[in-house]
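Bear in mind that the values in this text are calculations on the coordinates, not laboratory data. Predicted model only: the values in this text are computed from it and were never measured. Cβ atoms are built from the backbone, for glycine too; each structure is taken alone.
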Structure I
Amino acid sequence: MASAQKIVDALKKQNITHAVGVPDNGSARIYELLRADQEIEVITVTREGEAFAIAAGLYVGGKKPVIIIQNTGFLESGDAIRGTVINMQVPVVVLIGYRGYHNRDADGKWVDSVAAFLEPTLKAWNLPYYFLESDDELFTIEWAYRKSAETSLPAAVLLIGHAK
């Protein structure tokens, strides 16, 4: 996985004001660094759907949030995504931890079903995405912000593995 510090640095280059979401094993180090730095305000929520509503409110209020959640929470957030950031055309970037990405059985089938649903769901909602697995792919954060600004819709960066 990419360096958590480099991910935080890439977010700072985008002038992010808030990080909204639910920490998980893959994003825990990112959240830890954000809280210690205090340049980007961290807002943790109880359910991932809340993150989209809060991010929409922050955007309307002139702020620039990023949402950081896991794929399970992304799937839980469907109506909040549709009803807020898509309908309101909020250009927000979502960093999504891709739980189960490397876990397949001997036949190549996903061991964790959430991994099987993430990309088809992003495609069904016509939300662009890119993978971020190593420091060589940190450009995906800038890409996502550019893409969301062009479309006034969410763009996703899929975090593969645990940020170190």
Structure II
Amino acid sequence: MGYNEGVFPDIVGFFLPLDEWNNEIIELNRISDNNALKLYSFEMKRHLNRSNYRESYFQAVSNSSWAHEGYLVAANVKDDEDLLSELERLSQAFGIGIIELNLDDIDASQILFAARSKKSLDWETMNKLSDANPDFNKFIQDVRIDLESKRIHLSEYDQIESDIEKYIKKIVK
């Protein structure tokens, strides 16, 4: 197994309050150390149960260490009190949140355990990911351009899926 195997998140995202803040506040925030930009990492799994939760969770920990928030997302989380208790313990210990994805109704998906938000990014890991993964490097470049221009350039990102349920069923491992 190579050093970069299993270190890339399945989905990355960001939030920048460009539509919520006026330009002066955005600019002040940009030049200060208090950046409103939030980067997210998501590790996707088809299901979580007693046999795979540990490996899945620590893959999410490994793949999300660089981001402000990381989540393990699963379409089917086994309704098991002991499993849920263990996922809650891991979430509190390591800060990775758990999202149960409802494939029939994406809007009915729920955060079972919220991620712990970090104030700073892991720049060394982000640099390693950027060097090893051209898609991640392009994502970081696009976010930087959006932050500088104070405008989200939607054409630079993956196309928004018209049938999100179908798309998620396809990518969930």
- Task: Compute relative contact order in percent (Cα under 8 Å, 6 or more apart) for each of I, II and report the one that scores greatest.
- Result: I
- Item | At a computed 133 (volume of the Cα convex hull per residue in Å³), which of I, II | II
- Query: Thinking only about distance in nm of label points 7 Å out along Cα→Cβ at positions 47 and 79, which of I, II has the largest value?
  - Reply: II
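A value of 3.4 was derived for distance in nm of label points 7 Å out along Cα→Cβ at positions 119 and 135; which structure in I, II was it taken from? Let's see the in-between values first.
Working: I: 2.7; II: 3.4.
Label of the source structure: II.
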